[in-house]
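The following blocks contain the structures, represented as structure tokens.
Where a number appears in this text, it was derived from the coordinates with a stated rule and is not lab data. Here the structure is a predicted model, which is why all the values come from computation and not from measurement. Cβ atoms are built from the backbone, for glycine too; each structure is taken alone.
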Structure 1
Amino acid sequence: MDDSIFDKVEKKTNVKKEDILKLAKSISGKDLNDERVLRSLIKDVAKLANKPVSKEKEEKIINAVKKDKIPKNLNKII
């Protein structure tokens, strides 16, 4: 993966590349259609970014993932 993406994410969120890679490794092979896995991932990302996620936002994220509404191109997200 291009380091410039990690640089953009770090600038925007103060989350380091190593933390992102560690998180990615922790979910590798897990079923992201499993709601428990998704909720755990959302909590982990919120903790890393030091940003609260309301229950309402958590539900929206879960529904978007389940309906495959998440952009595939990371540059569009950042």
Structure 2
Amino acid sequence: MKKKKHSDQDLERIYNDVFGDAMQHMRSYEVQAVAATYMAIAMRLYKTHLDAEEYQSMIETIVETEVEPYNNKNYLKKFLN
């Protein structure tokens, strides 16, 4: 499969679009349901488009990467109102 190169601006745009969609879903569903759905979609996309070694490497990267929580709950609330 040909690898596509995306600019930082492209990646920021898709992140913001998907984040906005998630915020919309959180108006109707619990955060755990929304997060689990996005994780399931991501896992299937990776499984579909990566070979076995690349997939395993991606899973390891996901598990080992520390992420910062949205510490300020008001940050999320501004998207939900």
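When distance in nm of label points 7 Å out along Cα→Cβ at positions 10 and 42 is computed for each of 1, 2, the one that comes out at 2.9 is 1. Starting from the value -0.49: which structure in 1, 2 was log10 I(q)/I(0) by the Debye sum over Cα atoms at q = 0.14 Å⁻¹ calculated from? The read-out comes from structure 1. Which of 1, 2 yields -23500 for helix-only ellipticity at 222 nm (-39500 (n - 2.57) for each DSSP H run of 4 or more, over all residues; to 500), as computed? Derived from the structure labelled 2.
If distance in nm of label points 7 Å out along Cα→Cβ at positions 26 and 50 is calculated from each of 1, 2, which structure is the one that comes out at 1.7? Structure 1 accounts for this read-out.
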